[in-house]
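Novice: Each structure below is given as C-alpha cells.
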Structure P
Amino acid sequence: MCGIAGIFNHRKNISSDLIRIACDALVHRGPDDEGYLAINTSSGELTPLTGRDSRIEGQRIEAFGAGANLFLGHRRLSILDLSPLGHQPMSNRDNTLWIVFNGEIYNYIELREELRVAGYSFRTNSDTEVLLSAYECWGEAFLHKLNGMWAFVIYDKRRNMLFGARDRFGVKPLYYYVSAEYFAFASEIKALVKLPFAGRGINPKAVFDYLALSRIENEEEGIFSDILELQPSCLFRLDLSSMGLTRRKYYELKYSNDRAVFDEKYFREIVEKTRQLVSDSISLRLRSDVPVGTCLSGGLDSSTIACIINSLLANDRHPEIGERQKVFTASYDGGPEDETDWAGIVAGQTKSSWFRARPTPELILRDIEDMMYAQDVPCLSSSIIAQYYVMKLAGETGIKVLLDGQGGDELFAGYRGYFITAYLEKMRSFAVRDILNNFTNIGNSPVDKKYLMSALIKMFVNIKMPSAIKEAMFMKVRRELHYMKKNFWNEFKYRIESYHSNVPASLNQDLHNAIRSFDFKYLLKYEDRNSMRFSVEARTPFADDINLIEYVFQIPSVYKIHDGWSKYILREATKGILPEKIRLRTDKLGFSTPESRWLKSIKSEVADYFTDDLGEFLDVGALRAGWSRLVDNQTTAVHSWRLLFFAIWFHVFQRKRSN
C-alpha cells in the first residue's frame with residue numbers, strides 16, 4: 001500500500017522539485033520509504049533517485065541537476081517483503097520497465113509460481129515484482145489474472161509509453177491532469193492541486209451534484225476543474241512521443257438474468273460454494289508481513305470476517321494476527337445508532353482483543369479540518385467521522401492492515417431498497433408464490449408493509465411525474481436547498497432529472513448497478529482515505545475478490561432475498577460460524593452515527609465556516625441566520641452536515657492550495 005505520483009512534460013525538461021512537492025503530499029500513504037526515477041525520454045537516460053526517507057543508498061533528488069522531462073515518485077507503506085528490496089520505483093532485469101504501484105495483489109504467490117514456470121526469476125518476495133513480471137510476460141491481458149486492489153503506472157521504455165490501470169471496482173484511487181504540455185498523475189487529488197500548472201478551480205456542476213443530489217465524483221471530472229479520475233476497470237496508455245492519451249475499459253462484470261424458481265437442493269450448493277469462497281477471500285487478505293486487525297461494527301459483514309478469522313486461527317498459526325485477533329469498533333455510549341452491544345457479542349465469542357473508538361463532539365471539532373483534507377473532497381455522510389477514529393485507533397495500536405466488511409451489502413443484497421426491486425421483479429414474472437412468501441415473512445426483513453407499499457407508490461409516481469413537479473417536490477422535501485444561490489440553482493437544476501433513474505429490471509441488475517456506481521466508489525474512497533491518513537491499509541474481502549464477486553453475480557436473484565430475509569445466502573453460509581443473534585439480525589443501521597446530536601453540540605462553533613467567499617454557491621447571509629433552526633430540525637439535520645462539510649472543505653483547500 002503506497003502513494004504514487006508522476007509528472008511528464010511533452011516539450012521541455014522539468015524541475016525535480018515538482019515530483020517532490022507531489023510526493024510530500026502523500027507521506028501519510030507511505031511513511032516507510034521514498035523513491036524517484038528521473039527519465040529523459042529523448043535520450044532514454046534513466047536516473048534512480050532517493051529522498052530523505054529512502055531506505056536505500058543513492059543519489060539524492062535534491063542534488064539532481066541533469067535534464068529530465070518525466071519523473072516517477074513513490075511513497076511506500078511496507079506490507080509485503082519489508083526489506084529494502086521492495087523499494088520503488090522498481091525495474092525489471094534490463095531496466096526497460098519501471099513501476100510505481102499502490103495496492104495488493106493477493107494471489108501474487110500463485111502468479112509468481114506460474115511466472116517461474118514461464119522462465120522468470122525473482123529478487124524479492126513482493127507482489128510488486130510479480131505485477132511487473134506479469135506485464136512483461138502477458139502484456140495488458142495480465143490484468144485479468146489479478147485478484148486484489150491496485151492502481152499502478154508502468155514506464156515502458158521500449159514502447160516509449162506510460163501504461164496505467166486501476167482495479168475492477170475502484171478500491172484504490174488514481175487521478176490525473178492532462179494538457180497540451182503536461183501529464184501528471186497521483187494517488188490523491190491533494191498531490192495534483194499543489195502543482196503550479198494543474199487545475200485549481202472548482203467545478204460548479206460537481207458542487208451542484210454534491211449539494212442537491214448527494215453525489216460526489218460521479219463523473220470523470222470531479223469537484224476540482226481539470227482534475228480527472230481514472231475510473232474503475234479502466235486502463236490508459238500515454239504515448240510519450242506524441243502526447244497521445246488513450247483510455248479504455250478492460251473489464252465488465254456480468255450478472256444472471258435467469259428468473260429461476262427457488263430450488264432447495266441447488267440453494268444448498270450455493271451456500272456451500274459461497275461459504276468456501278468467502279473463507280478463501282478472507283484468508284487471502286491475511287497475507288501480510290505486518291500486524292493485521294479487523295473492523296467490527298456488529299453487523300453481518302464485519303462479524304463474518306471476524307468469526308472466519310477466528311476459525312482460521314483455531315486451525316493454524318497466523319503470526320500476522322497473533323494469538324488473539326484485534327478488533328476495532330466505533331462506540332457512542334448509548335443511543336439507537338450504537339452497535340457496541342452487537343459487536344461485543346462477536347468480540348466475546350471470538351475472544352478477541354477489543355478496542356473501541358469513541359468519537360465526541362469535542363474531538364470532531366478538533367479534527368474536522370483534518371478529516372476534510374484527508375478526503376480531498378467534501379463528504380456525503382457523517383459515517384466518515386466514525387471510520388476516521390476507528391482507523392486512527394488501529395494505527396495507534398500498531399495495526400498496519402485492517403480488514404473491513406465494505407461491499408457485503410452490494411454483493412448479497414443488504415440495503416432496504418433492494419426489497420423494492422426484488423418485489424418488482426417477482427411481480428413482472430408473476431411469481432405469486434415468492435411474493436406471498438416474502439410478504440408473509442416480512443418480519444424477517446428490515447422493512448415493513450407500510451414502507452414497502454409507500455416506496456412502490458413513490459417509484460411509480462416519480463417515473464410519470466413531469467419535471468416541473470419533480471423539482472417542486474424535491475425542494476419541498478430538501479428544505480436545506482433553499483440556501484443555495486438562486487442563479488446557481490437555476491443554472492444547474494436540469495441535473496435533477498438524472499436523479500430519478502430508471503427502475504432496474506431485476507434485483508441482480510440493481511446490485512450490479514450498485515457495485516458499479518459512484519455510490520459504491522465513494523464508500524471505498526472514504527475507506528481508502530481514512531485508513532491511509534493513519535498509514536493503515538484497509539482490505540475489503542467482499543469488495544474486490546474477483547472469484548467471490550463473479551460467482552455471486554451468476555446466482556439468480558430469487559436466492560438472495562428469501563423468506564423475507566435480506567442477505568439470505570450469506571446468512572445461511574455463516575450458520576455455525578456467527579453467533580445466532582448476529583446471523584439473524586433484522587435491523588439495518590449501515591454505519592449509523594449520532595449525527596444529529598453531534599451537530600447540535602457544535603453548531604455554534606462551526607457556523608464561522610460559512611464565510612462570504614461561498615457566495616457563488618450559497619446564500620451565506622440566509623444560511624447563517626437559519627443555521628441553528630436547520631440543525632435543530634430532525635428532518636434537515638442530516639443534510640445540514642453536507643452544507644457544513646462543503647464549507648469546511650472549501651476553507652481547508654483554499655488555504656492549503658496556497659501554502
Structure Q
Amino acid sequence: MAEVKQRVAKLRDLINYHNYRYYVLDSPEISDAEYDEFMRELKQLEEAHHELITPDSPTQRVGAAPVEAFGVVEHPQPLLSLANAFSDEELEAWYRRASNLLGSRKTDFVCELKIDGLAVALTYVNGLLEIGATRGDGLRGENITQNLRTVKSIPLSVPKEAPPRFEVRGEVYLPKVGFKKLNEERAKEGLPLFANPRNAAAGSVRQLDSRITAQRPLDIFVYGLGWAEGKAVPETHWEIMQYLKSLGFKINPNIALCRTIAEVKDYYEKWVENQEKLPYEVDGVVVKINSIPFQVELGFVGREPRWAIAYKFPAIQGTTRLLDIGINVGRTGSLNPYAILEPVQVGGVTIKHAALHNEEDIHRKDIRIGDWVVIQRAGEVIPEIVEPIVSRRTSKEKIFRMPRRCPVCKAEVIKPEGEAMHRCTNAACPAQALERIKHFVSRGAMDIEGVGEKMSQALFDAGLIKDVGDLYYLTRDKLLSLERMADKSVANILNSIERSKDRPLPRVIFALGIINIGEQTAELLAEHFASLDELAQAPREKLLEIPSIGPKIADSLVAFFRQEQNKNIIDKLRQAGVKLEAEKVETKELPLAGLEFVITGRLETFPRQEAEARVKALGGKAGSDVTRKTNYLVVGEDPGSKLARAQALGIKQLSETELLELLKQAERKP
C-alpha cells in the first residue's frame with residue numbers, strides 16, 4: 001500500500017506539472033497518449049483505494065485553472081467532461097443505466113465525431129458575440145474573446161431570430177494541413193514544434209497578442225447549446241443543431257441521428273475505418289441522448305452527464321512477455337494480482353506492468369506466467385493484458401495460483417462466497433492495519449490532529465499501535481519514547497485524541513474503513529440506526545430496506561461486523577469512551593420534519609453548511625441531489641444543473657431570502 005500511495009503522489013505531481021506545461025505554458029513535454037495514461041492510472045488507483053481521493057486530486061477537476069492574465073469568466077452552466085467507453089459492452093452498459101432511469105420511454109441518439117481541439121463557450125447578447133471563453137476548470141474559464149474573434153468560422157453576429165441571450169459550445173481545432181504548415185514555419189524559425197493539432201489550437205487561441213492568433217488557420221465545429229434566455233428553443237439535440245446551423249454556426253457535416261443503439265455502433269465502426277480520411281484529428285465518437293427533457297431528467301453523476309458518453313477509438317496494442325505475477329494487498333485485505341512484463345514501448349510509453357483483475361479473470365483468459373501476451377494501453381488506467389499468444393507457447397509456461405498465505409503477514413487467505421477477490425483473514429495484517437489507521441485519523445474521518453501519515457507510520461513501526469483502537473490507549477511516556485517528540489507535541493496529540501471521542505456517529509462509521517462505505521453512505525446509515533451496536537447487529541434484510549443501500553454495501557457491512565478482530569477494535573473504542581451513539585433528535589415533532597431541501601449555487605447570507613445544519617436542526621433533511629423526493633430547491637447565485645432538473649420535475653424553488661424567512665418562522669414555532 002505504501003507503494004500505491006507513493007505512485008498516487010507521483011502521478012498527481014506529474015499530471016499537475018504536465019497540466020501546467022500544456023494549459024498554461026502551451027509547451028507540453030509528453031504526448032496526449034502519455035498524459036491520458038497517467039490520468040487513467042490515477043483514476044484506477046483512486047477507484048481501488050477510495051481513501052486516497054482528495055479534493056485537490058487532478059481526477060476531481062475537469063481541466064486546468066484559468067490563466068488570470070486573460071481575465072476569468074464564470075460559466076453560468078458548467079462545461080463538464082464526458083465519461084468514456086472503450087467497447088460495445090461499456091457503451092451498452094451506459095445505455096442500460098440511462099434506460100433504467102427513463103423506464104419504458106424510448107429514446108434516439110445523436111452521434112458526433114469527437115474533435116481533438118480546445119473546448120470553448122461563446123456567449124451572444126442581442127445578436128452580437130460578447131464573450132468567448134475556454135472551459136478552464138469547468139466552472140471558470142479564460143476570457144479569450146479577442147482571439148476567438150479572429151476565427152473566421154465563428155459568427156460575430158447572429159440573425160434577429162436568435163434568442164436575446166444564449167451560449168453555444170464548440171471545439172476550436174487546427175486542420176491537419178494547417179498544423180503541418182505551422183510546424184514547418186516554426187522549424188524554420190528555430191521555435192519549439194507543437195506536439196499535436198490540439199496543442200497547436202490551444203496555443204493559438206491563448207496568445208496574449210491576438211494578431212498571432214489571426215495568422216493561424218483555426219476553425220471550429222459547434223457541438224451544442226449551453227443555455228438560452230428570452231426565446232424558446234427546440235427540445236431535441238438534433239433539432240437544436242439544425243437550428244444553430246440556420247443561425248450561421250458551423251456544424252460538423254458528419255453528425256448523425258441514430259434511432260437505435262445498433263445504429264450508434266454502425267456509425268462508430270464506420271469512422272473507426274475512415275478516421276484517417278478526415279482533414280482534422282478525431283479520437284472517438286460522442287453519443288448523446290436526443291431528447292433535451294430526458295437529458296435534464298437524467299442529470300449528472302459527479303462531473304459527467306448521464307445522457308452522453310465518449311466512445312473512444314480502439315486502443316493502442318503491443319506484445320511482450322509476462323515475466324511474473326505479483327500480489328499487492330489492499331487496505332481491505334484484498335489480494336490484487338498484477339502483471340510484471342518485459343518492458344515494451346507502446347505508443348511512445350514504456351510498459352512494465354499491467355492490470356490483472358483477479359484469479360478468475362486470469363484463468364478465464366488462460367494467461368500463464370511466461371506467456372507472450374497482447375497488452376492494451378488505452379481503455380484501462382493501467383495497461384491490461386488482452387490475451388495470451390497461445391501459438392508462441394513452449395510448454396514451460398506456468399499456470400498461476402493465488403497464494404494460500406498472505407504475502408505480507410503469512411495469514412490464511414480466503415475467497416468469500418460470491419466474491420471475485422481473495423482476502424487476507426488477518427485484520428491486523430501490516431498491509432491493512434497501517435492504511436486503516438491512516439484513514440481513521442484523516443480529516444474526513446476522526447480528524448486527529450498531529451497524527452498524520454508520518455506519525456501513524458512511526459507509531460506503527462514502534463509497535464505502539466497495532467490497530468485504530470490502540471490510538472486511545474497511548475500515554476505521555478509512550479509518545480515521548482519516539483524520536484524528536486517534545487512535551488508540547490505529546491500534549492497536543494493526546495488532546496486531539498481526546499477531542500476525537502466526541503465525533504458524531506457518521507464520522508465513526510466512515511473512519512472504520514468498511515468496504516464500499518463512503519461519507520454519504522455513513523451519513524445515511526447514521527440516520528437509520530441509533531448506535532454503532534445497532535448497525536452491527538442489523539441483518540442483511542434490514543439493511544436492504546434502506547433506500548440507496550444495495551446488496552454490495554449490505555454484504556460489506558455484514559462481513560465487517562461478524563469478524564472477531566473488528567469486534568475487538570470496536571470494544572476498544574467503546575471502553576476508551578469514543579461516542580458510538582447517534583445524537584437523539586426527535587424530528588417527528590420538529591417543524592420541518594419530512595421535508596427535504598437541496599441547495600444549488602452560492603449563498604450570500606451564510607455558508608451552505610450552516611444553512612444545511614439549520615435545516616437539520618429543525619427536523620428537515622439536507623439532500624445532495626435533486627430527486628422526486630426533494631420538496632424544495634434553494635437557488636443561490638450561479639446555480640448549477642440542479643435548477644434545470646428541479647424545473648423539469650416541477651419542484652418548488654426558494655430564494656435565499658425565502659429560505660431565511662422559512663427558517664425563522666420554523667424556529668419561532670413552539
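Coordinate-derived values only; no laboratory data. On a predicted model such as this, the values are computed, not experimentally measured, just so you know. Cβ atoms are built from the backbone, for glycine too; each structure is taken alone.
Novice: If Rg and Dmax of the Cα atoms in Å computes to 25.0, 76, which of P, Q did it come from?
Specialist: Computed on structure P.
Novice: Identify which of structures P, Q gives the largest calculated value of relative contact order in percent (Cα under 8 Å, 6 or more apart).
Specialist: P
Novice: One of P, Q was used to compute helix-only ellipticity at 222 nm (-39500 (n - 2.57) for each DSSP H run of 4 or more, over all residues; to 500), and the result was -13000. Which label is that?
Specialist: Corresponding structure: P.
Novice: Assuming 4.2 is distance in nm of label points 7 Å out along Cα→Cβ at positions 47 and 375 as calculated from a single structure, say which of P, Q it is.
Specialist: P
Novice: P, Q: which one has FRET efficiency 1/(1 + (r/R0)^6) of positions 111 and 455 (r between Cβ atoms, R0 = 41 Å, to 0.05), as calculated, at 0.15?
Specialist: Among P, Q, the structure yielding 0.15 for FRET efficiency 1/(1 + (r/R0)^6) of positions 111 and 455 (r between Cβ atoms, R0 = 41 Å, to 0.05) is Q.
Novice: Among the shown structures P, Q, from which was the value 196 of volume of the Cα convex hull per residue in Å³, for residues 39-414 alone calculated?
Specialist: Source structure: P.
Novice: Thinking of P, Q, which structure, once Cα extents along the principal axes in Å, for residues 215-502 alone is computed, gives back 79, 65, 48?
Specialist: The read-out comes from structure Q.
Novice: Using distance in nm of label points 7 Å out along Cα→Cβ at positions 319 and 535 for the comparison, can you identify which of P, Q gives the largest number?
Specialist: When distance in nm of label points 7 Å out along Cα→Cβ at positions 319 and 535 is computed for each of P, Q, structure Q gives the biggest number.
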